[in-house]
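**Student:** What follows is a set of structures for review.
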Structure I
Amino acid sequence: MKLCFGVFYPIALFLLSNLAWAQDPGSPDTLYLSAPSTAIDDSLGGQLRVEVWVKTDNAGTGNDISGITLPLIITSSNPSANAVLDTTAAATFSGTVVALWDQIQHNAQGPPQTFPLTTLVGAVNFTGGYFAGEYHVATLVFDLDDTTTFCIDTTSFGDSRPELSTSFGVDYRFQWQSPCVAVTLYPALTPPIFFDATGPVNLVICDPTGDSIGVDFNTMDSALYELPTDKVSIYSTVPGEYCLKVERDPNDTSPETTYSVDVRIDGTADQALISDSPVPDTGQKDETSITNDPLQTECLSLAGDANASSDYSLGDVISIVNYVFNKTGCDPKPVCWISFLLCRGDWDASQTINLADVIRAVNYIFNKTGGPWKALPVDPCCL
C-alpha cells in the first residue's frame, strides 16, 4: 500500500508499498466525477462541488479498498472567475465514506487560486475498507466569481501516483473518467437554497412539487444533505414555497437543548429562520416554510400568516391568541403557534405580539371600516 503524502503518513505505510502496480483484484475499477449542480449566481458568483466516486467489484479477503491516492491537475478556462479550491479536510471529505478513515488529506502543490493547479487527495484506513459498490470518496469545492470550465485529470509527481490500495497492501491503477465541467449561470427564478442547522436536530426539506430530502432519503434533483453538520444544499430548485421540518436527532447525545436554522437563497445573505428554539420532543416536528422567489429573497413569509397557510383566515387569529396566552397544544410553545417567526404574528409591525395584533387581524378578515387593516410587512415577513 504505497500512500505517499509527504510526511503525513507513518513510515509503516512505506514498508508496505510495492514498487510496481499489481493487477486489479477484479475487473478494472473506475474513478469518476459527478457535479450535482454546475450553476452559480449571475452577480455574486457561487460555489461548485465536484464529487469523486469510485466504482469497484472487489471481493474476497484482503481485496477491500482501504487506501486512495489521487494526484490531480486542474485547469480553469477563465482567469476572471477567480477560482479558489478549498483544500480543507472538512470541505473535501464531509459526507464521504472516507470521512472517518484513519488518515485523510488534501494538499495543493501551490496556491489554491493559481491554475493550472496540482493537488493531492488521499485517504487510508488501517482497519479495512470497502468491497464491491459505488462510493463517494471526495469532493472538490471551488469558490467562483464567474463562469468557467474546469478540466480535471490525474497526474503523477514525486512518489505520488494515481492508485487504489487494498488492505493486503496491493497497489493497482484504476480507470479515470474525467469530463470537463462547464460552470454556467442558474436559470432565472430558480436560485439554489442552502439550509444550515446547529443543535441536536435533523432536517427534512420539501419542495413545491412534493419531493423532499432528509438524513437518509432524497427524491430531489441535485440536492445534498451533509452529515454531521446538518447542512442541506438544493442546487436545482423550482419557484414556490419550501417547507422545513425539524426533528430531534436520536443519535446526538449532546446536552444542547436549543437549535437554530439559517437559510440562504443564493445571491442573498444568510437569514435566521429559527433562532435558539427548544429542541422538539422525540416524535414531534417543528415546521415552517420559505419562498425561493428571487424577487423576494429576503422575505421568508407572508406578513401576518401565523399558521403558515399562505393566506389569511381565522386560523391566523386563533394562532396569535394562543401565542399571546401561551396556550398548550403544540411544542415548543409559544413560538410554535406563529410558525417560529415572530413577524408572522406581528400584524402592526411593532416588533411584539399582543392583543392589538389580534384586533387588527380580526378587523382585516371581517373587512371592518376604519382600515386599512392588512398586516404590515416587516423583514423577513414581507411577501
Structure II
Amino acid sequence: MSDADPRPRSIAGGAHAAEPTFADVNRDVLATLHPPGNLYFAWMCVVGLILTCGILAWTYQIFYGMGAAGKRTPQMWAMYITTFVFWIGIGHAGTLISAVLYLFRARWRTSIYRAAEAMTIFAVLTAGLFPLIHAGRMWFAYFLLPYPNQRYLWPNFKSPLVWDVFAISTYLSISTVFFIVGLVPDLAHMANLALKSAGDLLVVIGREDGHLGQSLYQLILVGKVEGAPPPVDLADEIKAGNLVRTLIREGKVGGVHDVSDGGLLVAIAEMALAGEIGVQLFPYEGKLPVHAAWFGEDQARYVLEATPELVEEIVERARLLALPARVVGRVGGSSLNLKGEAALTLEDLRAGHEAWLPHYMGAA
C-alpha cells in the first residue's frame, strides 16, 4: 500500500484504522485548549496527597530522629541506600542507551539520546537527595564537603556518605557535559528574530489574503472584534515550517519571525527592535488593500532575513512548494521607512512598544 493510498491500514484482529486527517489533527490540537476534566483534578489530588505525605514523613523524621526511617544498628542505611541505588541505576540506564545509539551511529538517535541524557541528569539529581536526607539534619550536610575550617573538622573519608558526594558530583558533571556537547550542533544552527546585517533583504513566504477578522488592526483602529479569524491550512503550515527549518539548518537565513498578531508590519517592527537596526520597506504592489497587506494576520507566513545573493534561491524554493514569496524590504538605517509615509525611528517605536505597560500599571 503506497503512502498516498487512502484505504485504511490493517491492525491486529483484522480491523482497520483510518488514516488521520487534517481535521483530526486540528481537533486534537484545539482540544488542549479546553479546561481540564474531573479526571485531571482527581489525579492532581492523588499527586498532591503523595507529596503531602512525603513532606510530613520527612518532618516527622527530623523531629524524632533517623530511627523513624528504620536506621538502627546494624541497618545503617535502611531504605535510603535502596532508593539511592535505584536512582543511580536509572541514570546508568540513560547513559547506556546514549552510548549504544552513539556507537551504532543511529541517525534517528537524536531525540532518544537527549531524552536519555536528560533522564540521567534528573535521576542523578534525585539520587543526590538521599545522602542529604540520610544526614538527618540536612542543613548541616555541607559537613560532608572537605572544605578548610577553623574547627579542625574533616569528613570521615571511610564513610559511604562521603563517597557518594564525590561519586554523584563526578557523574553529574560528566553527564551534564555529555548532554550539552550534544546540543552544540543544533545551537550553531539556531535562528532568532533579531535582524543581523545592513544590506540584507527581507522575504515573506506564505499565502497573503489580507484577513483582518478578529485582528489587532480591527480592534485598535475600529474598536471592534468581529468577523471570522483567518483559516488555518495545515498543509501550508507543514510546508512553510519545513522550508524555514531547512533554510535555518543550511545557514541561509539570519533573522526569522512568524507573522501572527498585528500582521506583517508588526513582525518586521519586532525584528528591527530585536536587532536594533532599521528597515527600508518596499511599497506593496499587489491586489489587496494596502492596509490588509501590511496588517492582515494570515497564517503559515514567515519573514526571513537573507543576503541578496540567496534571496532568489529562497523565493524559488518556496514557489516549488506552491508557497507565494516576495521581497518586502532591505535592512539598514535606524528607522522603519515606507515611501509616502513618515519615517518611524526605532527610539519612538521602542517607546511605544515597551512603555505602555508601565504607563498602564501606573495609571491603574
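**Student:** From I, II, which structure was distance in nm of label points 7 Å out along Cα→Cβ at positions 283 and 307 = 2.5 calculated on?
**Tutor:** Only structure I yields this read-out.
**Student:** If P(r) over Cα pairs in 10 Å bins from 0, in percent is computed to be 4, 15, 18, 19, 17, 15, 9, 2, 0, which of I, II is the source? Could the numbers behind the result be given before it?
**Tutor:** Working: I: 5, 20, 25, 21, 15, 9, 5, 1, 0; II: 4, 15, 18, 19, 17, 15, 9, 2, 0.
Computing P(r) over Cα pairs in 10 Å bins from 0, in percent on every structure in I, II gives 4, 15, 18, 19, 17, 15, 9, 2, 0 only for II.
**Student:** Consider the structures I, II: one of them gives -16500 for helix-only ellipticity at 222 nm (-39500 (n - 2.57) for each DSSP H run of 4 or more, over all residues; to 500) as calculated from the coordinates. Say which.
**Tutor:** Attributed to the structure labelled II.
Read the figures in this text as sums done on the coordinates, not as results from a lab. This is a predicted model, so every value here is computed, not measured. Cβ atoms are built from the backbone, for glycine too; each structure is taken alone.
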